[in-house]
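Rule-based calculations on the coordinates, nothing more; no lab input. Bear in mind that the values here come from a model prediction, so they are computed numbers and not experimental data. Cβ atoms are built from the backbone, for glycine too; each structure is taken alone.
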Structure 1
Amino acid sequence: MDGTVRCSANYVPLSPISFLRRSAAVYSDCPSIVYGDVRFTWRETLDRCTRLASSLTLLGISRGDVVAALAPNIPAMYELHFGVPMAGAVLCTLNTRHDSNMLSVLLKHSEAKIIFVDYQLLKTAQGAIEILSKTHAKLPQVIVIRDSDEPLPYSISLEYESCLIEKGNPKFETKWPIDECDPISLNYTSGTTSSPKGVVFSHRGAYLNSLASVLLSEMTSLPIYLWTVPMFHCNGWCFTWGVAAQGGTNVCLRNVTSKAIFDNICIHKVTHMSGAPTILNMVINAPENEQKPLPGKVRIVTGGAPPPAHVLYKMEELGFDVTHSYGLTETYGPATVCTWKPEWDSLAPQAKARMKSLQGLQHLGLEEVDVKNPETMESVPHDAKTMGEVMLRGNTVMNGYLRNSKATEDAFRGGWFRSGDLGVIHGDGYIELKDRSKDIIISGGENISTIEVEAVLFSHSSVLEAAIVGRPDEYWGETPCAFVKLKDGYVVSSEELIGHCRDHLPRYMAPRTVVFVSEDLPKTSTGKVQKFVLREKAKAMGSLTTDKGKISKL
C-alpha cells in the first residue's frame, strides 16, 4: 500500500531487555531485588547487568554463543537474564536437580562456552566438566557465584562479583538483538516422558509472553513478587522479565519452604507469586505454627500440572487469589489462562474451585488454542467429553528444538504445535486437560484420566500426595494403581481410599491397587510427578489376576 514504510522510526526489534532500561529510568530508586540483607534498586540492576554484559564480551562471548547457568533463585540468576542477552548471547538455565551425568549431556548438546555455577552446586558442575573432559578438549569456563567471601577452590579463577560485576564497564553499549527472532534463551524440557530437548526462545516471543504473564496475573505497577517458581524453568515462566516491565521488587528465595513463603509474604508484603500445584500443596499443609495471616491479597499463578479443585479451594480459604494457567516449555511457560467469568461469582466455593481448575483459553500473547483429532486435525465437539490433543499456535510458541529438526517438524506438523496433552472442550470453549497422551490408562477399552482420579484422592482428608499410573492386568490390560503419601499422623486403609474413589467416580476408574509411600513422590523440578518412574514400580509388582486387587506397601 502506498504510504507504508518500515524504518527505524516505526520498527525496533522486540526484546525484554527494553523492560530493564525503562524501569531503570521510571523506577530508578525503587527496589528491584531483595535477598536477605542484599538490596538493589532498578538503577543499580541496570548498572550491574551492563557491567556483566561488558565482562562477558571481554571473555570472548559474542552473538549466538550459549552461556549456561546453574543456580537457585538468587540475585545473580536474575541478573543473568538481562546481562547475557545484552552481550548478544543465549542464556541456558539448567535444572539445579540434575546430576553430573545429565549436566554433562546438556553442556555438550548446548555447546555452552561459559557456565555460571552457584557455590553450593559447584561439586555437581565440576563432576560434569570432568565427564566432558574425557571426550572434549574444549570445556566451558566455570564462573562461581558466592553468597559470602569463602575462598574459591584452587581450580576456579573467576568469581561472579569480583571478576565480572566489579570489573565490568558501566558504559558498555549493547546493540542486541539485531533481529527480534534471535534466540534469547535455551530451555531444556523436564524429561517427564522422554529425553530432554533444547527449546529455543526468541527475544520477540519472550517479550510477548512476559507481557502476557503480567496481564494474566493482574500485575499492576510496583508489584512485590516472591520467587517460588524456579528461574531456570521457562525463565521463571517469563516473570524474570515481566516483573521488570512493571518495576516490581523481586524477592529472591534460595530454598522454598512453607515457612519461608509465609515469612517473606509478611515481611515484604508480597503481592504476587507463582508455582506448580506442589507449591500450593506445601502452603495449605504448612504446620499451624508456620502459617501466618496474609497482610493483603496475594495473587498466585499456578500451572505445570492441573491443580486439584480441593487444593484451589483451600488456597482461597487462606486468602490467596489463584489464577490457573497452562503451558509448556515450548510455549515459554504460560499459554492459556482460566479467565474468571462474572456469572461464576454466585457459585458455591467448591464449585468455584472446580471452574478455576479448568485450563481456559489462550492468553493475549497467543493466537489460538484448540483440541483436535491428531489424525484428521478436526476440532473435537464442545461437549466436555470427546478427547483430543491440545494444540496451540501463535507468536509465543518456540522457535524449535536445538539441533533436532525431526522433533521440530513432528511438533509443528499440521501447522500447529502438538502438546502431547489430551483434553476436552466445554460448551463455552474453555479447555480442560485430561492427561498426557502417554499417561492415559486404557482399561478394558475405557479411557481413564489419571488427573480425574488424582483429584478425587486429593479430596480425601488424609492424602498429602497422590499419583495414578497403569498397572498391567491379565484381563483388563491395565488398571489404575495409586501411589499415595499420607499426611503426618494420618492412618487410612487402601480399602477406604478405593471406596472413596468409587463413591465419586465410575467404578472402573477407581484404583484397584494402592501403594503407600513414606517419601515424596518422584518429581521434576517443576512439580510434575515422574510417572515413568512409578509405572516401572507398578510393572515390577506384576500383573493383577483378579478384580479385587492386591494391596502393597513400599
Structure 2
Amino acid sequence: MRTLRHAASLMSALALTAAVTGNAIAQSADDLKNDEKTPGDVLVYGMGYSGNRYSPLTQINKNNVKTLVPKWAFSVTDNRGSETFPLLKDGVIYVNSHDSTVAVDAMTGKQMWRVEHEYPPETLRVVCCGIVNRGAAIYNGKIIRALMDNHIIALDAKTGKEVWNTASPEPVDIKNGYAMTGAPLVVNGVVVVGVAGAEYSHRGFLEGYDAETGKHLWRTYTVPAKGEPGYDTWEGDSALTGGGSSWVTGTYDPELDLVYWGIGNPSPWNARARKGDNLFTNSIFAVRPKTGERVWYYQTSPNDPFDYDAVQTPIIGTVKVDGKPRKVVMQANRNGFLYVLDAKDGKLLAANAFEKVNWADGVDLKTGRPKFNQVYHDAVAGKNVTVWPSVSGGTNWQHASFSPKTSLLYVNTIHVGMTYEAPEPPKLVPGKPSGPGTVKRTTVTEDPNVRGFLKAIDPMTGKAKWATPYKSPNFSSVMTTASNLVFTGVMTGEFQALDGDTGKVLWSFQTPSGIVGQPIAWEKDGKEYITVISGIGGVYAQKAGDPNLVNVPAGASLWTFGLYDQK
C-alpha cells in the first residue's frame, strides 16, 4: 500500500497562511487561460496553454543579464532525475520530485510544507524509462499531480493536506509497466493525464478526471481494440502488445476547445513483429477535453522501427503560411522532422528536417507520409544499418520554446546516430518488456565534441537561423523572453542565457548537478526572476555512455536568479 507522509513546521504553516490570506489562491478556468499574460504567477505547464514557454518580461535583458546572481537555492533531497516544471502562485513555488511535493517561499527559498509519497517496493523496479516527475497542475486551491504508481492526487495548496486520491482504473497496474511521470493539464475543470510504459507492451491512453472530486470521467485509448477503426493497421493480433504511451504533457486552445497531445512509439521496437502503420501510435492527437473524443490525428512515423516517439509537446502559435497568418500546431519530432499542422483540422502545412535525418528523404505533403528510403527498408528487413537520428531522437522529451516576437522555435537538438539491427523478434506477452531488448544498437557520432545544438529554427522550413554547439546534448527545456533572451540548462550543470539573435552565450552559472529541468520567468513587486531545477538523470544520462557526464554528481536543487542590484 502506498502512503503519504506530510512534513510542515507550525511556523512554516503560519507563514504560508499569512502569505495567502485574503489572496485568491483559487484559480478559475479563466485564470489558467490568461496565464501567459500574467507573469506574476505561473499556473500552467509550459507557461501557458499554448506551450510557448515565452515570457513577456523585459527587465532582464541582453545588457544586464551578465549580472544575474542566485537569490537562493533549495535542496529537493532527491538523487533521481529532476525534470520538473515549477508552478508559482501568490509568492509560493510548488515543485515535485518523483516521491515528494514541496511548497517553497518564492522570495526566500524556505520550505513551507512538504509531502512525501511512498511507493510499494516493486514500483521503482518496474518503471521503464526514468524515475522522474515533470510537474503538477494548480486549480481552485489544489495542487494536482500524478504519481509513479498511477494515482492522481490533489493536495491543498495552503497546507499540503490531501484533498482526494484516485487510482487510474483497471487494467492499469504498475506491475504491467504502467507509470505516470508527466504533469496533468487542467482544462475547464477536467484533469487530463497520460501514461508511460510502452516498452512493457501496454495499451496506451489519455484520460480525464474531475478536478474537484477526482472522479474518473473518460479514457481514450491510443491503440485500437479489435473491431475499432485502426485495428487493421496492425498485422494479426500484434495490437495486443501495442504501446502508444502519452507520457509528456499537451497543450490547449480555448477558442477551438481542443487539447493537443503527443503519442509515443508502438511496441516492440522491432517493427518485424507488427507490420502495418500501427495506428494510433507516433501521432499527434486533438481531443475534446470534456469527453476525450478524438477530433483529428496526424501520424508522424508509421510502422516505426526506431522508437521515434511523437510525445513532444505540440506548441500552438501563429505563423505565416502562404503570406497569411495561420494558427498552427508545431512539433519538433523525435524522428528529426519538424511538423506544422493546422490547429483546427490537422492538415499538414510543412514538414522539414531540423536535424540530420537519413531514414527518409522527406515527407509527402499530400499524403503526410514519410518518403522512406533504403535505410528504412533495410532496417525493417532486419539488416544492420546506420541511422540518423539515434534512438534518443533529433530531440527527446525536452521542450522547445516559440517566440511570437521572432516567429522562431528554439530547440535543443541531439546530434547522434546509431547502428541498428532488428533480428527475428521473440514471442511477446502483454505486460512484459518488449521494446529495447528486441534490437541491437550502438552510438555513432560525427564529432565526439559536438553531440547536440541549441537551434533557432524557422518552423516552415526547418532551417536554423543559428545553432550553438554543445559537447553533450541539452536535455533541459528552453525558455524565451520578450527581451529576446533564450534560457536553457546544460547536462554538465551550467544554466545559461543566450542572445536570441545570434545564439551567443551571454551568461552562464554552474549549478551543483546537471540540468534536465524546465526554467520559468516570473515577477514580484516589479522585479523579474528566473527559476530552474538542477539534478541530472534520465535515460540518456544513465545509458548513453556520454564521457562528458562521468563526473557530474547527482542531487536535485531548485535555484532562483535575479539581477545583482535587486534587493
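Out of 1, 2, choose the structure whose coordinates give helix-only ellipticity at 222 nm (-39500 (n - 2.57) for each DSSP H run of 4 or more, over all residues; to 500) equal to -1500 when calculated.
Working: 1: -8500; 2: -1500.
That value comes from structure 2.
Computing FRET efficiency 1/(1 + (r/R0)^6) of positions 263 and 511 (r between Cβ atoms, R0 = 35 Å, to 0.05) gives 0.60 for which of 1, 2?
Answer for the origin of the read-out: 2.
For structures 1, 2, calculate relative contact order in percent (Cα under 8 Å, 6 or more apart) and state which one comes out highest. It would help to have the intermediate numbers written out before the result.
On the way: 1: 11; 2: 15.
When relative contact order in percent (Cα under 8 Å, 6 or more apart) is calculated for 1, 2, structure 2 comes out on top.
If semi-axes √(5λ) of the Cα gyration tensor in Å, for residues 95-302 alone is computed to be 31, 19, 14, which of 1, 2 is the source?
On the way: 1: 31, 22, 19; 2: 31, 19, 14.
Attributed to the structure labelled 2.
Out of 1, 2, which has the highest value for mean projected area of the Cα convex hull in nm²?
1
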